[in-house]
Structure I
């Protein structure tokens, strides 16, 4: 799995993101392209500590420990994989504004010092490599959703 902390993967994601237009249509899912960009921004704000998620209930924390590798392994996520309520975007969004915001957040994440990474909201500590892979995998999933 590629890692968003690695320059090659970082540049690839930015190029793929740049190829999106307001007319880009999803191959699956309910979000339009601007909503998808807003969704991706919300997710990357977690390791940047710009948003705090509620603590996960203990049964989920236990289950997460068993399945955490799905965040960063080489298997793509399935189409329609559920998301946390905090990441659901249903209101209209401005494409250009959301694209610029996500590009800036990706750059900030790419430059984030390792010691600045938080504990995952599940209570599990992810390594720098795991954080980088998980963020790449999430962005890759949604760029593929829009054929990029």
Structure II
């Protein structure tokens, strides 16, 4: 019992090269991501969308005019796993923002098409998301372009 108690009450620091969490880029990214997600969630809530739903809808609008989008392709373009994409597409379909149809050439696949209501919702949501991003990243100021370049490097 004494050995166990000693381990629990030990004040030894974590085996890390950082002086604390505020020095860890991973920890800071996690904190930033959570803060950004909270703001986006609050901004999109009045429109009845989650951020993931917005991403799927916006990507479907962007790419839907130039190619027949399957759920698999939509998942790839969004960077979301296929199962989550399927759930999001079903929710957007139930809301009347997307339609799923049989694929002309592949009987196993479904194409995803944006409805008129979906396009209108995507336009409104895009403005909200961009305004929220602008406010969130305002402290970065003129370094926003550099930050985007860094994000692109990390997103590869």
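Given structures I, II, which gives the highest value for FRET efficiency 1/(1 + (r/R0)^6) of positions 90 and 114 (r between Cβ atoms, R0 = 25 Å, to 0.05)? Largest one: structure II. In this comparison of I, II, the computed figure 1.00 for FRET efficiency 1/(1 + (r/R0)^6) of positions 82 and 138 (r between Cβ atoms, R0 = 30 Å, to 0.05) is attributed to I. Tell me which of I, II gives 21 when you compute relative contact order in percent (Cα under 8 Å, 6 or more apart). Structure II accounts for this read-out.
When Rg and Dmax of the Cα atoms in Å, for residues 34-97 alone is computed across structures I, II, the figure 11.9, 35 traces back to II. Out of I, II, which structure matches -19500 when helix-only ellipticity at 222 nm (-39500 (n - 2.57) for each DSSP H run of 4 or more, over all residues; to 500) is calculated? Comparing all candidates, it corresponds to II. Calculated for structures I, II, distance in nm of label points 7 Å out along Cα→Cβ at positions 74 and 122 is largest in I.
When Rg/Rh (Cα atoms, Kirkwood Rh) is computed across structures I, II, the figure 1.14 traces back to II.
Coordinate-derived values only; no laboratory data. A quick note: this is a predicted structure, and the numbers were derived from the prediction, not measured. Cβ atoms are built from the backbone, for glycine too; each structure is taken alone.
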